[in-house]
Structure P
Amino acid sequence: MDALEALHSRVSVPRLVAPAPTQEQQQALFNAALRAPDHAWLRPWRFLVVEGEGLQALGRVYTQAALADTPDLDQEALERIQALPLRAPMIIVAISCHQMHEKVPSIEQDLSCAAAVSNMLVAAHAMGIGAVWRTGWLAYHKTVREGLGLTEQERLIAFLYLGQPAGALKAVPELTPGDFFQVWPGN
């Protein structure tokens, strides 16, 4: 699949099954991430690759976060939260690492990390790998941040779930560029 075809046809794939991307595919994903736009070449990111037992450990961290907020959660809710990472055979946690720089504010560093995630999404699609970018309340929870070892200068940008699509891909929505792009200044 060429680059434009991948960009024009990519969709999120929320239903994923094993196997996880191969080592060769992982390297291609990682290389795609490292080509993201990056003002001043700060490389303001790091990534955690979670699979196997790591998915169970991440579920335990999620459960701790839920219990920190609601200590009396019932067993069914706890089991559901514990199983959230099991929705894919691999998760890449994208972390923006803020660095002091007079010309590069932290928001630009977050956007650079987000661009790295976007590159991985398109690369995954081009290789036939299903992928979906998730965040939600757990991405911002102090217990999850601590459990994953984030520092005060870091922000969790994405949980990138990866695996094989479980079923057909959804249709690409038709959008009209003219609805979103305008010549400025207008007439």
Structure Q
Amino acid sequence: MVNGPILETARLALRPLRGSDAGLISLYLGDARVAKMTGSIPHPYPPGAAEGFVTSRATSAEISWAMDATLTDGPEFIGVIGAVPQGAGVEAVGYWVGPPFWNTGYATEALEAVLSQRFDAGITTITARVFQDNPQSAKVLTHCGFEYLGDSEGFCVARNATLPQWDYALTRDAWTARKELS
């Protein structure tokens, strides 16, 4: 699948990544605090990697959206959220937000929009994993209705280490029931 549809929330447009995002991608992913909370982002972030990331999203099976806050006169780029096919109606979701936008609710807002769109598109289960030293990201997941499944381990490129992580999942049925209650 090539890029997802543009999604709008109260404060965000989730749109395809574009070349002009590369500078801020490099800036934010160059921050060790961001890289060390992801599995695949190296630190230091290599020159040219952001341009390669943007280009690769156009043909990847992963759907990636830029979080764009210009709807409310905010910055054009604050982070990325994506969904990766896992097979048989299952996708894994991941996201990161630049440090200036931590604790603003943007990650939750973006995740809710992506969940709604992916479940409407026929996905039956969405999974997520967070390193156990990232309780803020776990809070985003549980706030959106994800259920804790258990502990596992995952490799972090930035830390060059295998780390304990928490595993979560949300089904379309649980999402629908949650939305009907709100």
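Upon calculation of mean count of other Cβ atoms within 10 Å over residues 42-49 from the atomic coordinates, which of the structures P, Q produces 18.5?
Only structure P yields this read-out.
Looking at distance in nm of label points 7 Å out along Cα→Cβ at positions 106 and 162, point out which structure of P, Q has the largest value.
Q
Have a look at P, Q and say which one yields -11500 for helix-only ellipticity at 222 nm (-39500 (n - 2.57) for each DSSP H run of 4 or more, over all residues; to 500), as calculated.
Computed on structure P.
Quick check for you: by FRET efficiency 1/(1 + (r/R0)^6) of positions 18 and 98 (r between Cβ atoms, R0 = 25 Å, to 0.05), which of P, Q is greatest?
Answer by largest value of FRET efficiency 1/(1 + (r/R0)^6) of positions 18 and 98 (r between Cβ atoms, R0 = 25 Å, to 0.05): Q.
Out of P, Q, choose the structure whose coordinates give distance in nm of label points 7 Å out along Cα→Cβ at positions 82 and 146 equal to 1.6 when calculated.
Label of the originating structure: Q.
Which structure, out of P, Q, was percent of Cα pairs over 20 Å apart derived from, given a value of 53?
The correct label is Q.
Which of the displayed structures (P, Q) returns the greatest value of relative contact order in percent (Cα under 8 Å, 6 or more apart) on calculation?
Sorting by relative contact order in percent (Cα under 8 Å, 6 or more apart) in descending order puts P first.
For structures P, Q, which has the highest computed value of Cα Rg over 2.2 N^0.38 Å, for residues 50-137 alone?
Of structures P, Q, the maximum of Cα Rg over 2.2 N^0.38 Å, for residues 50-137 alone occurs in P.
Quick note: the coordinates plus some simple rules give every number you see, no bench work behind them. Every value quoted in this text rests on a predicted model; they were computed, and no experiment measured them. Cβ atoms are built from the backbone, for glycine too; each structure is taken alone.
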